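Every read-out reported here was derived from the displayed coordinates using simple, explicitly stated rules and does not represent laboratory data. None of the values given here were measured: they were computed from a predicted structure. Cβ atoms are built from the backbone, for glycine too; each structure is taken alone.
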Structure 1
C-alpha cells in the first residue's frame, strides 16, 4: 500500500492518521521500509491520535455500543436548536436560515470539540458540553464572530489601514498583539501536525475580544478616532477568527 501510494503521488511526506493502538505497527512499517532502502521511508509520518469515548464509555462494535455518525450529527443539530432558541435571538430568521444555522453550529461544535485537544490524548465527547456558548467551544467562537459582524454592520468604517497611536489602552494593545501572532500559530500547528494549536488560538482571540468589548464600547467610543480604531480591530478579529476556523473545517455564521 505504501509503495502504491508513492507510485501514484511521489510524495515528500505521507501522513497516516491512525489511532494510537497502531503505534507499534507503524513503527515496524517505517523501519522495514527504511531497511529496504525505499526512497519514501523517511517521509512516512504517523499522526497517532487517542480514541474518542462517550460519557457512557468506550464504543464497542461487539457489544452494539457503536454510535452511527448520522445519529450523532442529528443529535447535535437538535441540541444546537434547543440551545440557540434559549438565547432568543433568532426570531427574525427564516426557516431555511435556521436550518443552516443549526447545522453550522452542530458541525462546528463537533469538529471544534474533537480538534481542540492534542491528537495524542484520549478524550470523552459530550454533545451537551460541546454546544456551550460560554465555554471553550466552537459555538462560543462562532457567536463571537457573529457578534463582531453585527457591530461592523452598525459601524461606518472610514478605511482599511490600522493606525495605532501612542494612546492605546491595555485591552486594545493586548488584542492587537494576539492578532499579530496568527501566522506563528499556523506555523506551529503545521510543524507539530497539531490542529489544537489553531483551536486554542482562535478561542483565545474570541475570549480576548469579549474582554475588550465588555470594557470598551466601539460605537460609543470616546472619539471618532477611537471608534475607527476599534472598528478596524473588530474587523481584523473577525477575519482571523473566520480564517482560523476555516483551517479547522468549521464555518462561522454572519449572525446568530
Structure 2
C-alpha cells in the first residue's frame, strides 16, 4: 500500500524548516539581546544592564504613547470583531445567491488594497469630517483602525462558521427555540473560538499599525509604533530595543492568552 503523501517526509524538509526559522527569529533574538546592552550603541555589546528599560519607563512620552495604543487597540478590535461577526453570520447562514462571492471580495478588499491607499482615503474623509464637526479626538483613529481590522477578524470567524455542524442549530429550531435563543445558546458558544481568534488578530494589527495611524492622527496623538518611528528617524539607541522587547512580550502574551482560551472553548 502506497504511503500517503506528507511534506514532512520529504528529503531535506527538516533542514529547510530549521534554516527558515533561524533566519526568521535571529533578528528578533538580536533585538532582544541588545535591549539589555549597557552601552549607548546598538551594534557594540558593553555588558548587561537594565538602564534602557528604566529610561523607557521614566520617559513620559513613551508612557503616553503606550497608554494611547492600549486604549485604541482593544476598542477598535471590539468594534471590528462585532462587525465581522455579523458579516460572517450574514454570509454563511444563507443559501448561495448571485452576488454572494462579490460580498466576500468586498469585505476582504482592505487586505488586497495597499495600506497606503486606505490611509490616504481615510485622511481625505476624516479631514472633511473634522472641518464639519470641529472634533479632532481619538475617535478618528479608533474608527480607522476598526475599519481596517474588520477583514482580519472576519476570516477566522467565517472559517469557524463554515466548519460548524448545523445539526445542533436545526435541532434547537425544531424544538421551537427562537432565532435569538438559538444563536445565544448554540451558535455563539460554538463559534466563540473563531471570535477570540478574530479579536486577537484585530487587536495585534491595530496595536502595531503605523501607516494608517500616521495619516489619520492629529498632533499629539502618537501611538507607540509612530513614536518609535519618529525616534528612529533621529537616533537609534538601545532604548528602542527595550521598547520593542516589551512590545514583543506584550504581543506574545496576548497571543498565548487567546490561544489557551480558544483551546479551552473548543
Structure 3
C-alpha cells in the first residue's frame, strides 16, 4: 500500500477531478504500480481530459494544481520532452507530484499501464484494455553508431582541461550507453541510471570506478572504465546481426584515449 501522505494526496486529487465534468478519469503510475513506494517516492498521476476541454485544462493546469494542496512550485516538462506534464512540489508534507494531462486518444500511446483510481463509465479502462503499453526498446546499433564519437569528445575535453565538461559527458555515457544495457539485461525497460543499485548490484563496483574527480588522470581512467563497461555489455550482441561494430572508429578513438591517459599521467596536458 502507498504511504499515508501519498494516499491522502491522491484521494484529494481524485475528489477534485471527480467533481469537474471536464475530466474522464485519473490513474497513477511509477512505483505505485510495483508496490515499491517509500517515503522518498514521488506520485505520478495521469489525468484524462475530455478532448474538447483539453486546451482549456492545459491553460488552467497550474491553477488546478494549486487546488490539490499547498503548492510551492510548478513547472512544465519540456526539458524531459513532455510539455503536457506539470511537475509540482507540495508542502505539508513535502511531496513531489507529476501531473500528466492527456486525452483518451493520447492514452493509447503510453509506456506503462496506470492503476485506474477513478473514471467515468469505464472509459479509461476500455482504452487501456484495447491498446498496449510500449516502452521504446533498447537500440544497440543507435548507441554503437554514436558511442565512439562521444568517447572521443570526452578525451578532447580532458586534453583541453575542460574537466567539468568531461565529467558531465561521462555521466551522459552512463545514462545513455551503459544503463540501458544493464536494465535490459535484467529484464527491465531500458531507462537511465535510476534504480541501478537495486536492478544490477553486480555492476555497482564498476560504475563507481567510472566516477571521476576533477583531475585529468581521474577523468581519463573513468573514461577507460566506461569504455570497458560498454564493450562488455555490447559483446554478447555482436555477431547475431544486432550490432555492426564501428571498428575503425573504435580503433582510432582507443589510441587517442590512451594517448590522453598517458599525457595525464605524465602531467603533459
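Results, tabulated for the structure shown:
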{"quantity": "For distance in nm of label points 7 Å out along Cα→Cβ at positions 109 and 221 computed as 4.7, the structure of 1, 2, 3 it came from", "calculated": "3"}
{"quantity": "Volume of the Cα convex hull per residue in Å³, for residues 77-212 alone from the coordinates reads 173; which among 1, 2, 3", "calculated": "3"}
{"quantity": "Entry that produces 43, 21, 17 once semi-axes √(5λ) of the Cα gyration tensor in Å is calculated, selected from 1, 2, 3", "calculated": "3"}
{"quantity": "Given 4.8 for distance in nm of label points 7 Å out along Cα→Cβ at positions 21 and 133, calculated: source structure among 1, 2, 3", "calculated": "2"}
{"quantity": "Which entry (1, 2, 3) yields the derived value 3.7 for distance in nm of label points 7 Å out along Cα→Cβ at positions 53 and 101", "calculated": "1"}
{"quantity": "Structure with the greatest value (metric relative contact order in percent (Cα under 8 Å, 6 or more apart), set 1, 2, 3)", "calculated": "2"}
{"quantity": "Answer label among 1, 2, 3 for the case where helix-only ellipticity at 222 nm (-39500 (n - 2.57) for each DSSP H run of 4 or more, over all residues; to 500), calculated from the coordinates, equals -24000", "calculated": "2"}
